[in-house]
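These are the structures in question, set out in turn.
Rule-based calculations on the coordinates, nothing more; no lab input. Here the structure is a predicted model, which is why all the values come from computation and not from measurement. Cβ atoms are built from the backbone, for glycine too; each structure is taken alone.
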Structure I
Amino acid sequence: MSGAIATAPAPRCPLCGGEGQPLYAGLRDRLFTAPGEWSHRQCRARACGLIWLDPMPREEEIHKAYGAYYTHAPDADRSGVLAAVFRLAKRGYVANRFGYDATLIERLLGLLPWLYPGRPAELDFSVMWLQARGRGRLLDVGAGSGWLLAHMRSLGWNAIGVDLDAGAVARARERGLEVRRGALREQQFPDASFDALAMSHSLEHVHDPAATLAEARRVLAPGGRLAIATPNTRSILHRRFREHWFALDPPRHLCLFNRDALAAALRGAGFARIRTFSSVRDANGAYLGSRAIRQSGRHDMMRRPPVAESVRGRAFQALEQARKLADPEAGEDLVALAEK
């Protein structure tokens, strides 16, 4: 287990500076082995509502929270005929929906995911909702072990990444990917360096999301696109499981957003043509994780669930998809697309 993580008080909202009210207390790391007990506050401002850790791990100490993390694990074996068909269907789906290249067979197979509840949301996430038009230089902020980089490179993007976690960076480099270690602001990329920037479940890991978004805009070329996916604090699962919600993930998730808070942060950073919506991507896994945390206090992300559990998770994902028809904010993921 890692040594104690030094913290600093964070009584006010990291986004708007508003007063925070206590929300949860006495939480431990339910997924891995980071030490300590953690508490959350929620911004009282109705136009914000951000949730954050207080006290918050110091920036120079946060690496201790990632001593054991899923991005360090080896890739799962996905060989065999069925896996090959899935890959073809995936390529066909993103070609049909986002304009990427594919064969006729792939495009036909790409219709199959529409028959599988939740699968289209997962495949949209696999390209971070980025259209093929304007393919050029892509920066993945929070690249982890490089799954998104590898995929986007296969689709014609010139993609590089950045990540805070040394273990994840090492795994990505083993795969032949270009990933820099450190925060986005530390990289000192020239102005207008990238045509697109992706933040796939990384914004919740940064201490100063407003400054990170401002830096993202600076390094984007005019007309460049930003795509964000992050946990949604207004999701059905958070409403249902509260302090047992899988996506709280203390102490790694420092700031957690709703649509209003994220849209306001993007406007404050100078972004335009902002679109926010919720997605059922990984609602199945988040449901199983939240349920396990409520029942036993822990969830093993690396364990492959039994068939019965997988079916239960997929059933919940289908229910959440149906719920979104009446409640657009019900989805587990919060997605934001914006332009410079």
Structure II
Amino acid sequence: MKILMIGGDKNVLNLATPTGKRIEEYRQALGELEVLVASGGIFSFISTLFRGWKMLRRRQFDAITAQSPEHWFLAWIFSRITKTPWQAQVHTDIFSSYFWKESLKNKIRVLLAKWLLPGADKIRVVSERIKNSLVSNVRCQMSDVNVLPIFVDVEAIKNAPIKTDLHKKYPNNDFIILMASRLTKEKNIDLAIKAMKEVIKTHPKTLLLIVGAGPEFNKLNVKCQMLNVASNVIFESWTKDLASYYKTADLFLLTSNYEGYGRTIVEAAAGGLSAIMTDVGLAGEFLKNSVNGLIIPINNKNELINAIDDMIKNKDKLKEFSKNTEKTVRQLTTKEEYFKKYEEIL
């Protein structure tokens, strides 16, 4: 099968990155896969349009797939010119009110989505939440939308050796909360930092370890200083040894305002780590409230403080959640099953 994939992440071309490795797996599974990276402003868009047109003149593709509204627009143009069917992939909860309010660019994306999605030949979403959102906001039927979550190689995480023990690395902390995330506005890491100010009043040896990078770093760092929690909140750059972190932390935390899926929740579960997450993405599908984790309302500091306090105090509950998490992980799709389904919905 010959596929043209359009996306905005430059890492897809770098095999040293997780994204690049994942794309290489797609390429091996699907047969032929050409990737067209479209990122930047209007001049980049025009450049991508010409590069894509050259690709389509050079060879015939069986399908075009694109991963966000601006890329759907390119796919729609190419499809109109070449009569090649195109697939819209929806990886973000674009009809979340938080997504709409975040920026003018997001408002334009929502309008593009309402215009383009009804004309897509195929629609792939990464969670039931997004499927329901599309049916409510766009002229499409349930049968028009295929749900295929983002693939997580849980076996690789489960079998990875522990190279870093967080409790040995941070011996002065008796409870370690892990976040692994891009430091961007929608991740609402600010909420976790504000909650920590209250948590450490009763649990002073608790550590919030935030692994990742992004444009919000300076702002978040200043927030830690202002709230006097810098000794209990530590930032680390991204690590290739994240599996060890999942296996040796005590709790995983996700505080996003919106998510398409929430891949790190599944990765953490593969490492045997229970989680607290806001009611976004796969909450309710993969994470079952009070079964293998806790789901809290979006942007609710008091609920987050209470949830963390509950997890710290109730070690038996944490162990039970961890056992249930392991059972949930066993039900996940294998790599072979995933790529077979992926090819079917193109």
Exercise. Identify which of structures I, II gives the largest calculated value of Rg/Rh (Cα atoms, Kirkwood Rh).
Key: II
Quiz prompt | Among I, II, which structure scores highest (criterion: mean count of other Cβ atoms within 10 Å over residues 82-89) | solution = II
Quiz item: Out of I, II, which structure matches -14000 when helix-only ellipticity at 222 nm (-39500 (n - 2.57) for each DSSP H run of 4 or more, over all residues; to 500) is calculated?
Solution: II
Self-check item: For relative contact order in percent (Cα under 8 Å, 6 or more apart) computed as 18, the structure of I, II it came from
Solution: I
Practice problem: Taking 2.1 as the value of distance in nm of label points 7 Å out along Cα→Cβ at positions 234 and 282 derived from one of the structures shown (I, II), identify that structure. | Solution: I
Self-check item: Structure from which 4.7 was derived, distance in nm of label points 7 Å out along Cα→Cβ at positions 10 and 314, options I, II
Solution: II
Self-check item: mean count of other Cβ atoms within 10 Å over residues 138-145 from the coordinates reads 13.9; which among I, II
Solution: II
Quiz item: Who wins on distance in nm of label points 7 Å out along Cα→Cβ at positions 106 and 202 among I, II, i.e. which is largest?
Solution: II
Quiz item: With distance in nm of label points 7 Å out along Cα→Cβ at positions 50 and 218 derived from the coordinates and found to be 3.5, which of I, II does the value describe?
Solution: II
